[in-house]
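Each in structure tokens, the structures are laid out below.
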Structure I
Amino acid sequence: MKKILVAGGSGFIGTNFVNFLSKKKVKILNIDKLSRISTPEKFKKLKNKNNYLFLKNDLKNLNQLVKIFGNFKPDVVVNFAAESHVDRSITDPLKFIKNNIISSSNLFYAYSKFPINKKIKFFHISTDEVYGSILKGSFKENDCYKPSSPYSASKASSDLIAMSFNRTYKTHIKILNLTNNYGPYQNLEKFIPTLVFHFLRNIPAPIYGTGKNFREWIYVEDACNAIWKTILSKKKFEKINIGTNYRFSNIDIAKRVFEIIKEKKLTKLNRDNFLKLVKDRPGHDIRYALNTSFFKKNIKYKIQNNLNSGLKKTINWYIENNKWLETTKKLYSHKRLGLI
């Protein structure tokens, strides 16, 4: 039975991935320091709890990481661990720089020191935001990084450090650049949960600037499947873009979310008062787009959820998981971040 070490398995994508892995015949060790946006263990939906172990640990503790590798002896490592909210990175950039760069570097280092590291598959989960904004076309894996926020810069830095380890220490770290994820367990401070939270409470949702910033979206279940298929693949690569080509403006996303909730008769807002334009975020990227030709050609996975089906599943999950929502709400300040 394969043993998989998941770093950051209590974050948004990490939680979904741990739930996903629990349906497979694998042993899972989830290491996470836990923060106010982490998913408490009681809310995970594990099919096989006997093959799952949670260990509270901060990746900045290098000595402990080295011991974890020695004790668990993983076959696969998947690193989701990261501070990921752009607005928070603008408010507190040094926190993101310290946590994202040092934590990932420690994990790379512990992996490089493990005697059989060349036999271990290592997947570092990154983002499309490292490439920056592109007005036309899409970014390929070998395009230059031009991050705009402290968050994306910290992720770009950890990607570059991973590549440097591959050159210097002959490790085999693979970098997966994912487009914007959405779905169950995503914290209320993020865009789509913010929309749902506001509409269900009959409050107009805030939209930055003109709402014309474009993002590419993937339902988190598809992201988990894509990561798993990439893990199983024997294709050699160092970086791979994982996306959908589902690109929409923020205001289009807001309209779609509103229409789904309105159709369910769960909001009293009308089509002329469900949004509120607010001051834009500093350094706000205009458009993200990934070229995923390499992924489509080499990884045998086809995206299962289009935007409408994914949004409907997401909204239903928030409606049906009231206990998670109430717990998360207590730690959600509603305070606008990311303004200078």
Structure II
Amino acid sequence: MKHACVLTTINVPNVLQLYRACDPAVRFFVVGDKKSDDIATRILIDTVPNSVYYSYDDQQQLGYGTNSMLPANCIQRRNIGFLEAVKWGAEIVTSIDDDNIPLDLSYFGDMNCRLQWPFNGVEISGKDGWFDVGQYLQPKSPHRGFPIQKKHNPVYRGVTKARIGVVAGVCMADPDISATTRIVSAPDVQQVAQLLEAGCVVAHDTRTVWNSQNTSVLRELLPAWGMIPFVQRYDDIFASLICKRIMRDRELHVHFGKPFVLQQRNQHDLVRDLKGEVDGMATAIKLADLLDQVILPNKSVAADCRIIWDAIKTSGLMPFEAISAMYAYLTDCEALS
């Protein structure tokens, strides 16, 4: 299967040399921004075969409606990379951050295996209807975006022949946690529970969140997994809730576990991060409730997503600019299908 790897960066992504060692066949799509050092990044890309770099100016020439809906210097320009990966013909798209260091050269192989072959193992549901992968890190570290109003009360059962649509790998060392958790405890994760070593899937009726780093999706789900601008640090969290809703009707699971990466987190302003999470904390559960109420005809993923975004537009849960950007993204996805 054709496999693409997408990242957006304002840094020079030297880690790509290690990802290239993991698999020479995976094509890298690197999306820059106005703050990016284009010259240094192009020099690096020239040393990493089967890679392409899109500067901010390059993106203006691609003809996507998505581009005009995204401000400069926003991480949601990752969507441009998704669209270019689809245009190239990718069947699997992996999304990484430039501070993710793969721990094993089987990185892309692990993603491929999970998405190509049925899963036999543990399926988890939640007594409260939610699953938090962060409870299986050591020390426990709630995943960014997991509602603080909810508890993780798992119920385990065995499952066979489960079809996987999303592989959400685990970030160790400095994991993806809320600003609140990082301010209070700043966990250093060096181990995970055996459950994540083996891997597990989440039941269709259980809500969960994942991020846009160390994550692979099937091509067909990309219209549902566009990163949402103008919602601050919940761009990927809200996208995961929408994607999970789309997956439910198609009997696709999200898999948590390998591959593992070590996150050498880029410098952040924790106060700014906290401000960027407050509104999302209040919205996540409301969005999940809304998604459960939406009736989908199960046509194309993009068509079903339009119905979801129509409902979001009516609900007032997200700003007009975010909704408009996602309509444009869906239009671009449909044009490439």
Rank structures I, II by percent of Cα pairs over 38 Å apart and report only the one at the top, that is, the highest.
-> I
For 2.6 (distance in nm of label points 7 Å out along Cα→Cβ at positions 160 and 280, calculated) the corresponding structure among I, II | I
The value 2.0 for distance in nm of label points 7 Å out along Cα→Cβ at positions 120 and 240 was derived from one model only; which of I, II is it?
-> I
P(r) over Cα pairs in 5 Å bins from 0, in percent, for residues 80-215 alone from the coordinates reads 2, 9, 17, 22, 21, 15, 9, 4, 0; which among I, II = II
Of the structures I, II, the one that 0.70 was derived from, the read-out being FRET efficiency 1/(1 + (r/R0)^6) of positions 192 and 272 (r between Cβ atoms, R0 = 25 Å, to 0.05) = I
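Throughout, read-outs are computed from the coordinates displayed, never taken from laboratory work. Every value quoted in this text rests on a predicted model; they were computed, and no experiment measured them. Cβ atoms are built from the backbone, for glycine too; each structure is taken alone.
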